[in-house]
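> So, here come the structures, one by one.
Nothing in this text is a laboratory measurement; each read-out follows from the coordinates by a stated rule. Computed from a predicted structure; not experimentally measured. Cβ atoms are built from the backbone, for glycine too; each structure is taken alone.
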Structure P
């Protein structure tokens, strides 16, 4: 799959499922009528997936989860104004990178990392 094209709630859902191992399901947001995603809690209830590609606090949890798996963000390069390339390197030498606004690029790189 080409993770570089994922964005919005689809990117959030893939991050929740593949990086955090959550059971994710699509739902229609009753308020907006748009597609959204929820995950199942241990108690059996359903919770809205975090906005990993938008929220700074949620993206910090992405960074922490990557570090637990041996990945380190080595920095980011600027391609164009507002567009970065996040680079992750694993302790074993593997390297992945992804473009986009910072938080989106981090999630895209995380998906590549857990698929590598």
Structure Q
């Protein structure tokens, strides 16, 4: 399987893209009345909370819950920050999520298969 712990976001734009691609599309995302993510103790997502806290303390970055996925066949990066807890209410989005993991886990048949 070709997956490794993710590295912290390189800048604020990368962080916002992550939130747009994952957090805002996930059932676990909840907001407080002030517009910030809800705290985990009040039903918010612990990964989203950790990424917010990592902006001020990089040691809080949830590398154990965000992965860099590489295609098992080509080794190309499929996703830099793949969230292990993502759960979308949109079936098409959820299918693409599982498809990324499948590409990282399984090599395609063929290529180096030899008939004997």
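> Who wins on distance in nm of label points 7 Å out along Cα→Cβ at positions 50 and 98 among P, Q, i.e. which is largest?
Going through P, Q one by one, distance in nm of label points 7 Å out along Cα→Cβ at positions 50 and 98 is largest in Q.
> Comparing distance in nm of label points 7 Å out along Cα→Cβ at positions 66 and 106 across structures P, Q, which is largest?
Ranking P, Q on distance in nm of label points 7 Å out along Cα→Cβ at positions 66 and 106, first place is Q.
> Of structures P, Q, which gives 13, 39, 30, 10, 4, 2, 0 when P(r) over Cα pairs in 10 Å bins from 0, in percent is computed from the coordinates?
Computed on structure Q.
> Comparing structures P, Q by percent of Cα pairs over 12 Å apart, for residues 18-57 alone, which one has the largest value?
Between P, Q, the highest calculated value is found for P.
> Something else about it: The value 3.2 for distance in nm of label points 7 Å out along Cα→Cβ at positions 10 and 34 was derived from one model only; which of P, Q is it?
The value was obtained from structure Q.
> Using relative contact order in percent (Cα under 8 Å, 6 or more apart) as the calculated read-out, with 29 as its value, let me know the right label among P, Q.
It traces back to Q.
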